[in-house]
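J.: Structures follow.
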Structure P
Amino acid sequence: MATGFFSIVAILASLLDRKGELPHLVARVWGRTLLFGARVKVTVKNPDNIDPSRSYIYMSNHQSNFDIPVLLAYLPVQYRWLAKMELFRIPIFGFAMRRAGYISIDRSDRKAAILSLKHAAEIIRGGVSVLIFPEGTRSRDGNIRPFKSGGFILAIDSGAPIVPVIIHGTFPIMPKDRLRIRPGNVVLEIEKPVETSAYSRKDKAELLEKIRRIITEAHEKGKQHIE
């Protein structure tokens, strides 16, 4: 019910602000509403690692359905989602995403994916930050999955720094394929930006492994803190 209501509000807000900033603020209220209702407490770690005036590519691990509300509610900057096209086909919700300026990636074939990434790189070079789940989908066991290369090609092509973001604690709240929601504590950890200007497409695997190592090591250290 909350998602349907705030999706409609976001669509209305987009009529007043085509840049997407007002719809993003609506989405932030939606995220905080869900977290409050689910009795999820969030602590943000190292928010000063990012400069709100710069554009970044934020890359986060993906543990749960609650990752999205946590990021919307507590990542303290304006950004747009880079998401698979299928999400944009969800009634009302998908239309709200499109009106808010979120960017769809068509993964139906290689050519469509390349064109989608090219379009996204142009948007980022225009000063817009985006957020990506490099795993592509939620973890089934709480561990970090292999990363897909598309986001790293995008980072190299756009020249935007990558900010690793680690979410601790959402997996037990609502694991994949489960509908039951459990209250809990979450830590949103923001690492220092990693510059991408020195990398080329042929180095994308090296960049991928660097970011994955940062996220994995921080995630492992955070497990004991959450427990």
Structure Q
Amino acid sequence: MSGRTAIVAGASGLVGRHCLRRLLASGLHEHVVAFVRGPLNVTHKRLEQRTVDFERLGRMSAFPRVQDVFCCLGTTMKKAGSEAAFRKVDYEYVVRLAETSLRTGTDYFYLVSAIGADPKSRVFYSRVKGEAEDSVAKLGFAGLHIFRPSFLIGQRTEKRPGEAAAIAAARFFSIALVGPARKYRPIKADTVARAMVVVARERPAGKHVYTVDEMEGLATLP
């Protein structure tokens, strides 16, 4: 075991749950801190759960000193209820986490973003994701790894009306997504998480962005 410590932010979310499970199983980190809104039904000798108010993150007492931060924060427009509320989670909380962790000594930041992220996009969702990526990139981590999945497949803790039909449709139409369109194929949340852990094992320096194809390739590595 390396003696490294990690934070998983958004550990109760779809990708975050898988990321936390795979990190604990991998043995990459001596200690893993899960930032959650409420207790997780997970126990492990190397796991510490911390209930976090992201509004007050910068003033959090004894912010953990870690080498790696896995940022799986995110919401939906429907769940957020407004553009302002969506931006608060997907931009403000993400950037605040990055700033605070860098200030306390974090070297590597692993960010779950989304396909189409672009600060100049006319689509609000994509624009916010792109702005978050840009703001984090400007902070100067030794390694910044951005994962851009399209439609995420997996068992969510909350039921979303019509999601089963949407997943079935996405799988059906993914057959037609070839060439440049392949990046829009749906991807399992666990595949994204596995790719994140594989990258964390190697820890390449610099900024790297991963497409669906690249994440699926990484997830096949031993």
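J.: I have 19 for relative contact order in percent (Cα under 8 Å, 6 or more apart), calculated from one of the structures P, Q. Which structure is it?
T.: Considering all the candidates, the number was obtained from Q.
J.: Please compute mean count of other Cβ atoms within 10 Å over residues 118-125 for structures P, Q and give me the label with the greatest value. Could the numbers behind the result be given before it?
T.: Values: P: 16.9; Q: 12.4.
If we compare mean count of other Cβ atoms within 10 Å over residues 118-125 over P, Q, the biggest value is for P.
J.: Kindly point out which one of P, Q the value 2.6 was derived from, the read-out being distance in nm of label points 7 Å out along Cα→Cβ at positions 78 and 150.
T.: Values: P: 2.6; Q: 2.0.
Only structure P yields this read-out.
J.: Taking -13500 as the value of helix-only ellipticity at 222 nm (-39500 (n - 2.57) for each DSSP H run of 4 or more, over all residues; to 500) derived from one of the structures shown (P, Q), identify that structure.
T.: Label of the source structure: P.
Read-outs: derived from the displayed coordinates by stated rules, not from any lab. Remember, predicted model here, so these are calculated numbers, not experimental data. Cβ atoms are built from the backbone, for glycine too; each structure is taken alone.
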